[in-house]
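Down below are the structures I want you to see.
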Structure 1
Amino acid sequence: MPKDIYLTFDIEIVTEKISRNKQFLNSMLLAPLLIAKALKDRGLKGVFFISLSPKIHDTSFNEYEFYLDILLNSLKSFDNIQIAPHIHARNLPMAFSTFEDRFDRYNNMEQIQLLNWAKDFFSNYNIDVKIFRAGGYFLNNNYYDNLKNSGYKMSSNLLRNEVANINLIKKEAFPNMPKNIFGIIEFPVTSVEMKSVKGIVEVVNLSPEFFKLNSVKEYFEKLEYININFHSFSLLTPKLIRENHSFLLIRNLKYVFLERPMNKILELIGITPIYNHTILKKELFSYLDFFEDNCDNYISNFFEDTKYIH
């Protein structure tokens, strides 16, 4: 029987440590549209979890919203894209302070207000959102109750405290199943346990950003379904490369000593370079080609169109 695959994309700008890079045009406009087109050309569906926050202190929501508006209006022509909110909360226009980025740092009343505000935001574009993803996958004990009270039906996060679906250390796989938690169907992101480049054992999401296709595809048949995640900021802007990509050290040295300093100089004079041949773009397209070529074995779906929703 064919397996359901969920191709999910977090649409946001880079803010992570040394890779911090505020490139609106690449991360918020060009990358999502290129991904949507690449999926459509291959007969695949994608779920875009769109961050409603710039995630950084020196960028106002109004500036960020300008690019969101262009993106959402542009995505209307793609019937293969499902849109959903992804709340990093920093700098959102709420009645309470939104200095914190993490969704789980807000109390129940604030979370519900954020969730309702997100639904209202997308309704202005005639988008009825039913599924949610918390920024950074950070959840607190009342997360699912708050989702239900705000009218959501589904959720998709990385559940780090559960047994990983793929264990690259022991070369094992454990099937994953959606869970009904207080009336919310949670579709966990496929998780991978491995020894990272940091030298520690970590559980991370299954993503072309971390793993070459050939290193994980042998486990796909052992899973109940596959939920892959990719960030838009990884498509057209250089960043540190993690885990099992080829020439890892050389690529990262190139980024630290060449690409990153050059980008800072170009930013000062108002130039935004587009890196159209990044290793992560190449790897993402390898995954997409694989699922297109094996469409008899894998069905690309939206979350609400699967056998798990009754």
Structure 2
Amino acid sequence: MLTVGTILREPLGTTLKFVAWYLAQGADRIVLCFDDPADPAIEALEGVEGVECHRCTPAFWESLRIQPHARFTKRQNRAMEFVYRSVSEGWFLNVDSDELIWLDGRTLAEEAADQPAEVRGLTIRPAENIRPAIDTGQFHFRTPMPRWVMRNIYGDLAEAMQARSGLTGHSFGKSLTRAGFRGASVRQHWVTSVKGEVLSDRVIGRDEGAWLLHFFDQGYDVWRHKLPWRLSSRGFRGPMRDVIDSTMQDGDEAGLRAIYDAMYVFDEARLEKLRHGRSCLDLRLDFSAVLGQYLPGSAALAA
């Protein structure tokens, strides 16, 4: 039994791709907590076997003993604890709606079934999407990288990129955890026991052909729009925060675009540097085929 949980507020297409992807990964149950109670995806997914939708109304939050306007991460963790405690058997995966588990030659359900009995949980390392300067017909992802690769890739920005191992989202990954741990707490990256112990005994990544595909980049306009919020919510820390904040204070829009391009836009020469440092993942992903197989008729809605 595999249960996938997320709290989300996304465009309809993103939600449908998420659901179709995890149905393809063998999920028996997908629990979606909609931060927008009027999200159109709720109606679009009505009747889909294995999909469970919860509207995050004030009454929903009050039932979980948290204020509706509490900080999002607190509400996120409380919602996922609600889901975890409803899982009676098997495994639980807590991911964001822009995170898709990819495994080479097997599904997530098969990976879970192959775990030894003593493994309480396993963590899947992240691979973060980047934008090719020229469309190659593939998806390209960067993976956590050593410092020498960061220096080759980012130049003067390398120091600012070190805190997250060359990524701009998180470098921890997400964890798959067995059901049944009483008093457990759900955090963004793992589940902890009642004593605060992280319930993850294995970490898998490149050597196991396993990645958490993190579609963190959504284009410059979205990145620029979210900058004030990310700066105020500690989305950027240390040297990277200082670099971006200083550029914003100077009103240097060209400078901000240059920072974005340095972080996300990769020509073939930079992609080759990533590959040389074993920090690149190139994949062909056919989302239309997955949607057509698992959510027939949804491709037009997801476009």
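Only the coordinates and a few stated rules stand behind these numbers; no lab work does. What you see is a predicted model, and the numbers here were worked out from it, not measured in a lab. Cβ atoms are built from the backbone, for glycine too; each structure is taken alone.
Using mean count of other Cβ atoms within 10 Å over residues 132-139, single out the structure from 1, 2 with the greatest value.
On the way: 1: 20.6; 2: 11.5.
Result for mean count of other Cβ atoms within 10 Å over residues 132-139 over 1, 2: largest is 1.
Out of 1, 2, choose the structure whose coordinates give semi-axes √(5λ) of the Cα gyration tensor in Å, for residues 84-147 alone equal to 18, 14, 10 when calculated.
On the way: 1: 18, 14, 10; 2: 29, 14, 13.
The read-out comes from structure 1.
Figure out for me which of the structures 1, 2 the number -8000 belongs to, where helix-only ellipticity at 222 nm (-39500 (n - 2.57) for each DSSP H run of 4 or more, over all residues; to 500) was derived from the coordinates. Walk me through the intermediate numbers first.
Values: 1: -8000; 2: -10500.
Answer by label: 1.
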